[in-house]
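What follows is a set of structures for review.
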Structure I
Amino acid sequence: MAVTHKLIQTVTVGAGGASTVEFSSIPQTYTDLILLGSVRSTSATSNTGEYDPIVYRFNATTSGYTTKNLEGSGSSVLSASQTTATGSGGGTYGRISNSGINNSLSGASMFSSFNWYIPNYSGSTNKLWSFEYCEERNAVASFSEFIAGAWTNTAAISTVTLGLVIGNYAQYSSVSLYGILKS
């Protein structure tokens, strides 16, 4: 059986948290990328609800980002369009999520999981991608969001940086980057 997914790197956040999770020097030898995460925000800001929106950059660029979001809670549905947002550490990022990942108001030790698929990351066309995640609020509610995005830039993706709008990534947050090989 051919191996089609190859782990490139895993980043696990240590004590004190981290404002970003970054993968740099991504090899250009795969057809697609997948990022899988189990993450939580340190934010305790109540005006965001119990979540912290996710932001990103490809190759440290600050423009060319658009997303379309569809979010469901089991009792309601919301759709939105996003472009950019300011990250918690400053600077402009593309905004992935309308809502976001669990923060410290979500309940003790509650993490959100995500799956981010980036096809043709090394091609010379605009980069399209899909992102899905689940944010759990224990007995209160659970939210899922499905996102389609585009980076209107023809450069190959060599760096992926994930940030948050308000807090930092909490200790034990973990993101793994996989390269997808043609089967």
Structure II
Amino acid sequence: MIEAIVFDLDGTLVDSDRALDDAWRACGVADEDITHGHVLVDECARHGISVDAYLAAYDPTKVEPFDGVTALLERLDLRWAVCSNKRGEVGPRELDALGWTPEVAMFEDAFGGPKHLGPVLDALALDSSQVLFVGDTDHDQMVASDAGCVFVWAGWNPRVAPEPGHLVAARPSDVLLIADQLSG
């Protein structure tokens, strides 16, 4: 039975592309070199930019929830959490600005590297069979697989291109339907 839903943040709950891209541009990265879904430290190293310089250029006011996400979170009667590669000094401020209060919210600094679900599962006191992980990247899918959790693609993000056979929520509200079906 599904007891909790864990969400990635960027590209899943929020459309942060504009904020992320504008920060890269402000740091001198050309549009054709901007990609998404990476760990910030790795991308900064790839572009030869310090993390501090990137964070100074990042404007969290440009982050918006995807259509339907706020309604999903308001209707959610399951426990929920956030597991994100976003920096710990930025992620909580974005959640606060949106008025979202997940039971657990863990960011890059909680993992000692790229995100993984172990600490989130521990904080929720749940095992992987009780948790659904929703994300938008191959990395998110790998994180769910490594933990043994069911993974659902955030199909409302236009960049998501799941392969046949993948579990996809076309709209945020579909996450509830999938959780219900899995709890069946």
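Supply the structure label, taken from I, II, corresponding to helix-only ellipticity at 222 nm (-39500 (n - 2.57) for each DSSP H run of 4 or more, over all residues; to 500) with the calculated value 0. Could you put the intermediate results ahead of the total?
Details: I: 0; II: -10000.
Source structure for this number: I.
So if we calculate FRET efficiency 1/(1 + (r/R0)^6) of positions 156 and 172 (r between Cβ atoms, R0 = 30 Å, to 0.05) for every structure here (I, II), which label has the highest result?
Answer by largest value of FRET efficiency 1/(1 + (r/R0)^6) of positions 156 and 172 (r between Cβ atoms, R0 = 30 Å, to 0.05): II.
So if we calculate distance in nm of label points 7 Å out along Cα→Cβ at positions 44 and 108 for every structure here (I, II), which label has the highest result?
Numbers: I: 1.4; II: 0.6.
Largest one: structure I.
Of structures I, II, which gives 42 when relative contact order in percent (Cα under 8 Å, 6 or more apart) is computed from the coordinates?
I
Just so you know, all these numbers are worked out from the coordinates, no wet-lab data involved. All figures in this text were calculated on a predicted structure; none of them were measured in a lab. Cβ atoms are built from the backbone, for glycine too; each structure is taken alone.
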